[in-house]
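Following this line, the structures themselves.
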Structure P
Amino acid sequence: MELEQSRQMTIKAANVTLYYEDEGQPYVINLIDTPGHIDFTGKVTRSLRAVDGAIVVVDAVESVMTQTETVTRQALEERVRPILYINKIDRLIKELRLSPEAMQKWLFNIVNDFNRLIDTYAEKEYKEKWKVTVQNSQVAFGSSKDKWGFNASMLKNAGMSFKDIIDAYNSSTPEELGKKLPLHESLLGMVVRHHPPPDVAQAYRIPKIWQGDLTSDVGKSLLACDENGPMVMMVTNVVVDPAAGLVGVGRLFSGSVSNGDPVYLLNSKKEGKIQSVQLFMGFQREIVDSLPAGNIPALLGLDIRSGETISNLKDVMPFESIHYVSEPVVTTAVEAKHPRDLPKLVEAMRKLNIEDPNLIITINQESGETLMAGMGVLHLEIATTMLQQQGLEIITSPPIINYRETVRQASGPIMSRSPNRHNKIFIKIEPLDPHIVELIRNGSLNEMTDKKGIQKTLRDNGWSSDEAKSVVTIDPKGNMLTEETKGVQYLSESIDSIKAGFEDIMQNGPLAYEICRGIKVTLTHYVPHEDPAHRTYAQLMPATRRAILGAMLTANPTLLEPILGIEVKGPGDLIGAITGVISSKRGKLINVEQREVVTIIQGEIPAAETFDLSQVMRGATAGKATWNTNFKLWQSVPTNMLLPLVLETRKRKGLSPEPPTPAEFIDKE
């Protein structure tokens, strides 16, 4: 991509199918290159579902960073086996000027840090088995810029040592290293020796990522990666081709795909027909007509979205939804400079959202106001640049931080009547246990899970059987609707209208119309009218909304703001300057660590304080510090900031200046 070249960074995930021979043995390797920047971590998450092994790339000078920890944790959660490639060894020679002995000690510490991540995040069964060692050639070293790399066995076979690497740079002949130690051999050699083939990997990965019956024919075929079994594929990426339309890319876990195959799209409950089976080779595609299980096909002809499960059978359990480690926390408003371009802008943003589900786009078709929410400022910058590259002249607002609404105490039951006054809804509110919120956010609790699965998970986390059975619906944003009514008539036929009221408020909270998080809403009683004409959706949905709003406003509501983890590296004499910047941004210092000549400072900082962070940090450190941030948690805004922030947000959204009062929604008996 031209944009990737100009920015010097990977933005989109791209895959290629390689033919490789190692000691006379032929291999097919499906390789996906993913972005490294935290704003594009969603592409890493989706790609991990399609692969069985990961090459984790670490900068030799920067060593193990926060993002290294994030992607390694994601890989281990998907039971993807990691190996390590330490890049930019030339920086240790040219910048830090390390001796061979000091260099080996430095690199040994990086390997130890990486193994600590495996020890921390791997499941018990894989902790020791998946740790990497230099001696077993599970670690490679190199310089991608200069096209050389080696693992222990390659270095030994070449009769070379670290001193030879340093000498090559001192004599300005690094290109000679590429001839003696080809980079591709060091990496692909590690892959064929230490990454499992699909049939081995699926035996332990499928039980983790698929919740269906493992003893069924489909389950057995998935476990064995059987190309003769039922066709089951998960789409992990969708590319919009101007000529060919949507191209669904993903992992074929079972069976085979061929041109013309009729298939079922299980999540969207649609049928389709595969027009063409292809392979991605970088930005190009090769037509292959058919592919067996274990590969990463590109399918044309289907109306498809990322996360979809495809099968030639109708009643197959879809794959577990993909859990993203971050959430969109920054929003910008986008509008067409010329009104005539509005339809073109709407279509361009729709395509952007298809290719990048982490880019949340809300479009008002009538007014043309478009809000685009992303993982960070860079994410939004890239998206707006891609729109401009399509010839669109657009106007964007300054970035706005996304907040969440929640409650700090229990309230209710609150009663509200329907507009016709013939139905009564009683609602109580309480904060949802943060651990349960996390289970919802990571996909362990969701609407796709069957009722027994939900009940078991809740019981395992301290809920009683009755509480676990009371769940009506789970909102993926981190909220839950339950009911504890007894002997109420007409509830089953009214519950969808009540759910709609719940979903509406969870999307637009009472304080500032922000998304809600961490709220448990309970229907305690329902008094319906006997005549179905008086208990329609138009009556029950607004009554539910009113009751929830009344309960929330009496439950000490507040806003949550996104907090980012920040990791800063620089010389030791800059500690005071760096900590001063973090403190001035309402930040918190967590840890200071000295590693050789580099000091690493870790802290937390509100996302709202980071818009001018680059300017302030560079000014305070004379450009000698490097840093990265990552989404960490949602935290209540300070009390003294709450009301001004609510008023400012309401004004920006065109709402009435003052937030509503509970009395506006609570009806008397």
Structure Q
Amino acid sequence: MPYPHLLSTLNLGFTTLSNRVIMGSMHTNLEEQLDGFVRLAAFYAERAAGGVGLIITGGVSPNTSGILAPNRVILSRQQHVAEHRLITQAVHQYPTKICMQILHAGRYGYHSQIVAPSAIQAPIVPFIPHALTENEIEQQIEDFVVCAGLAFDAGYDGIEIMGSEGYLINQFICRHTNKRNDQWGGNFDNRVRFPLEIVRQIRQRFGDNHILIFRLSILDLVENGSDFDEVIKLALALEKAGVNIINSGIGWHETRVPTIASVVPRAAFSGITAKVKKLITIPIVACNRINTPQVAESIIADNMADLVSMARPFLADSDFVNKAKADNAEAINTCIACNQACLDHIFVNKVASCLVNPRAGFETLLNFEPTSEVKDLAVVGAGPAGAMFAIFAAQRGHQVTLFEHSDKLGGQLNLAAKIPGKEEFNEFLRYINYTLEQSTVNVKLGTSPDLTQLNKFDEVIIATGTTARQLDVPGAQHSTVMQYQDVIEDKVKVGNNVVVIGTGGIAFDVATKITSPPPEDDSFKTKQQGFATHWGIDLNNKNNGGLATAVNTWVNSKQITMLQRKVRKPGAGLGKTTVWIHRAELKRNNVKTLSKVSYQGISDLGLTVGIRGESKILTADSIIVCAGQQSHVTFDVNQFKQAVHLIGGANNVAGLDAKSAIEAAAWLAAKI
């Protein structure tokens, strides 16, 4: 059997998990939509059909004070149970267990009724929490217990108690947020009384035949967080109180250390989970940046954890486990940890989806049903939009010919994969190439069709992407001027005094490229330790919540200045959940930014600019143009005799990224 450790069963005594793979908790925003629970049931059922052993739902609040934001889901009354039964019945069609996560946001709630152990405002929320009284704490415990009972009534196999990520329970545990001097604060035993009472009372009231998971923060990554000794003491106490499984939690939401972004090496935190595992007897779960069956298998085979939790990988591919069982990992659409359609969507109140799989979250709305009218389709351009359209349309039974003028598929995904921290794009490129090889699509690389050829098809899809916008100033052809594509592909040598024209996503990628050390083929362990050193993480968690002094292991010798026409923060269009990482790295590398700049000319002296009405010459031996893009369409669409569709960059460059291009391709393929 492939992946024998990952796919082995786990006997919990009163129940057995069919494998060691957990679909981890993530909020999808589906619950808040029209027919939200119907859509959520379909979402989870598709993952259960895909073979996952255990699903943990997104967080459900036990009361109104615990919601993350207005109108979020609460399970506090019997009348709420019926909606949840839609989910459990859908999942239980398959040999998959499902646990509901109980999450109380505490001071992280984005509303005025938030509560916490102490009245300390979170840096990511504009509200000051009400400090709970002792009677109110007792009521909160009762609300957790009631919520658990209702979850069991709804058919959930168990619950996960969210005691991590800086939410209410975690706020009680840590000195960072618990400044109380009563029986619920002060010394360690008092600070952990709250979670232990919740667990004990749930077990006392409902017995031992439900799975009880506790999400334990094993690395807080905030000042005055729990140290390793405290983590172990609490883990052992939770085990004694009746917890079946410890799920690893890494970092608070306010921490300024990346924990799940693509810059984080795969399985970066599995080492700390392994240290905890050695000292407890109940199963423990490894999590964060585990996205392939090979990595997951190695974690369990090396006795670092008993189970692995993957959340976003099940957005990318609901059939992850079944493909692993079939020993066909090549067919898995791998999570690239970009955050663009999942977390970034949640922060703007959209449904969580996936850049590489736009069906995620839209299972009842976006489907590639067999077509009743087979069409002969031509797709011109095999970037992300064209390639994915071809895949989706062929799934429906259409005859598809995919033309690409270059000798490779993927378009600008090939450039993205060359940026340090974005290497995971190679996995998406692998998926596209493999899937097209296995499909009925007729791929014609190195081919630019003419109008006569295209007019033989029933319909034509133009996905020819974009071209870089050129700098229109005197001297733009100077030898110091470079195009971003050439820099990324290492076709030119960048000097030490660099001016980057632009502060958008491409400019950030270029700055990352030229300030990063040369790539090395390091082992997982070496990459993990280098990441920890760079960001100041104590993976042994000896003190201070796992924080250490960050050390620059690579010193950037280049003087870099980024220029923008507008007055705004650099990277204003980048994703909310990752832009802070890129800005921190640019600051660390002493990259400067000038705003309200106009470009006047280039000469041997450098780039002449106007800044707030004054002319200035910026000395530069390399001027890299990242001035945006424009649609690239070589055909006059009015000359076609049949229906023509423009998708991706060929259609529109405003707000363009791979996510929006693939999404448009998917919806067109579903209806054509």
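Set P, Q, criterion relative contact order in percent (Cα under 8 Å, 6 or more apart): the highest-scoring structure is Q.
Using distance in nm of label points 7 Å out along Cα→Cβ at positions 500 and 604, single out the structure from P, Q with the greatest value. Evaluating distance in nm of label points 7 Å out along Cα→Cβ at positions 500 and 604 on every structure, the highest lands on P. Comparing distance in nm of label points 7 Å out along Cα→Cβ at positions 188 and 548 across structures P, Q, which is largest? Max of distance in nm of label points 7 Å out along Cα→Cβ at positions 188 and 548: P.
No value in this document is a laboratory result; all are computed from the given coordinates. Note that the coordinates shown come from a computational prediction; the quantities given were computed from them, not determined experimentally. Cβ atoms are built from the backbone, for glycine too; each structure is taken alone.
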